[in-house]
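What follows is calculated from the coordinates using simple rules that are stated; it is not laboratory data. Quantities reported herein were computed from a predicted structural model and do not represent experimental measurements. Cβ atoms are built from the backbone, for glycine too; each structure is taken alone.
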Structure 1
Amino acid sequence: MKSGKRLIILIILLAAAAVAAGYYFVQSMEANRVPTISLTGDDSATRVYLGTKYKDPGYTATDTDGKDITAAVKVKVPDMNKTGKYVVRYSVKDSAGRTASASRIVRVVFAEQTKAFGERGLAVLMYHKVYDEANPPAHVDANCISSKNLESELKYLVEEGYYFPTWKEVREYVDGKIDLPKKSVVLTFDDGSPLFIKYGIPLIEKYDVRATSFVIASRNGKQLAARKFKHLTLESHSYDMHRPGGKIGHGGIFTALTYDQGLADLKKSIEILGNSDAFAYPFGDYTKTCEKAVMDAGFLVAFTTGYGKIHPGDDPYLLTRVRVNGNISLAAFKSII
């Protein structure tokens, strides 16, 4: 009898333990249950063209009982103002305070070039000196713009969401490979003058816009290259070819030099400035020999002083620019870009 009772008691204890274990298992499982977020679509196919607004492919969410709580999902979308990979994050909290999260990879890319966008053209703006209206230089001409007017133009571009492409992107646009956003513009400042350094560079840094200064390297190239700029790139306006001596166009000496002389000058400017993406012909003068030297020096693009926007199919080494003639009105500025 004693052994029988012991067996019964053992069975009862084992059953109780099993019930308790099952209870705690269920409780543990319940505690570990969380809401679920399901994303629509395929991450690898989530692409957005630069300059267009991101549209989420969709998502749903349910709590631990299967109740729809999609309306409670919060979506955090980063600024997608450059090409590259971005993460869109989703989060949700149910009535019991339990949370869940998910993320989606979005790739921002350039659209393939279309005829309509190619015909629109891209304005590469050409500036020179910048001065303070309260203390103007002795001689103010069409190559001079007041800091007040320049600031109003930069402010407008930023507020309107203009994109400032790199020189590599400009070359790809000219080669017909990509479309740039409809609102795109390139800012260039020739000569690297003391007035530009004093009044222009601070505005470029203030408004966080990408810009290029075409520097005559023999004058102040080393001094400028020694400085650290957040948004300004130093590109070549030659080492020492911004001087008379030729008989073509405005008489720049580049056109009178041999191929080897021109190439040596260009390479020296690259060595000092540290960049070889873009070149501006001194005085806008060039010959086929000049163009070949620029190409062989490794530049992606080069600019004359011819007026106009650039388009796909243009010669990348004979590109035009849109000169900003002095203190034009903001309405006139809008019309030229």
Structure 2
Amino acid sequence: MAKPRPRSRPAQQGAQSRPQPRSGAEEEGIIPVAVMGLGFIGQQVALAARAHPRLELVGAVDRDSKLAGKNLGELLGDPSLDLKIARDLGAIAGRLRGGVLLLCTSSRVEEVAPQLEAAFKAGLHVVSTCEELAYPWLYHEALADRLDAAARRARVCAVGTGVNPGFVLDRLVAVAGACSGRIVRVHAERVVDARSRRLALQKKVGAGLSEKEFDALAERDAIGHVGLAESCALAALGLGLDCDEVEEELSPVIAEENIDGVVPVKVGQVAGIYQQARGFADGREVVRLELTMAVGAEPVGDVIRIEGEPKVEVEVKGGYAGDQATAWAVVNAVPSVVRSEPGLLTVLDLPAGR
């Protein structure tokens, strides 16, 4: 399995190779940011950026004709924000002046690659919710290397992050194993009651479908969670485990009783997904990640079990709140990203704290 090339030198020695502050706001520690992609998550990211003490939201982009040209403050329900939504990045790049683009447009790295390259050419760092960007070397090694080279040439950074991938099943796993000696295997589970999440996610996990409909979508790779395999690779990398193969499985969770909610589910219908990613070294399982996202799923929470010396078990009762946690993971990464060495990063390259 391909791994990112190590950084060529410690981050603190790379100050001359990253963009220097270009405005008074930046010199005072305020970082200009813009959001591209104003779906539900993009809006949550914009709200979090507005609330973050180190960031200044100076632009928004969405190519949807229903949004372009409108006021972002009206969309967010914030009358104090007077910011026109642009149709393309070029219209706002000048306002960022070496700042950070918060990219929330797609889960697939091939789809965001042109947007990343445009941002690099404009001299912008990027923090993205693109799940495959969390570890693009897994399935898109050549593209990842191309993007890494483009970012280095532009002396900017890019990273994919969120609650998952980006934290619970990869970065948190790595941190949990920081005080262990020899590690043999890790098993982490995340259970999410999809009723607590947005309507789009409930549909994404197939709530209310028949098994036949679910299978047809699964056959086309049009259903399920994107990024679990990338988390598996990151977890192995963060724990220092050899991992030469990743396997992923997806199956429906079938309702055993009627479940009320925004998307009502009847007995026998699909309530959501059960997804598993397993990492192997010479045929031996070293990482197992399990994700259940279904309406009515229980017990809700995140659990990490590390078989090592000593053994470690971490439980987050109730689990991290997915949508809000993703938005804050993105904006909290910004100060670290602008201080990092140029190139395509993973969350393991960022400091553990905020």
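Here mean count of other Cβ atoms within 10 Å over residues 214-221 was derived from just one of the structures 1, 2, and that gives 13.8; the source is 2. Looking across 1, 2, the calculation of Kirkwood radius over Cα pairs in Å that yields 20.9 traces back to 2. Given a computed value of 15 for relative contact order in percent (Cα under 8 Å, 6 or more apart), which structure among 1, 2 does it belong to? Derived from the structure labelled 1.
Quick one: FRET efficiency 1/(1 + (r/R0)^6) of positions 174 and 198 (r between Cβ atoms, R0 = 25 Å, to 0.05) came out at 0.15 when computed from one of 1, 2, so which one is it? Source structure: 1.
For the structures shown (1, 2), distance in nm of label points 7 Å out along Cα→Cβ at positions 94 and 110 is largest in 1.
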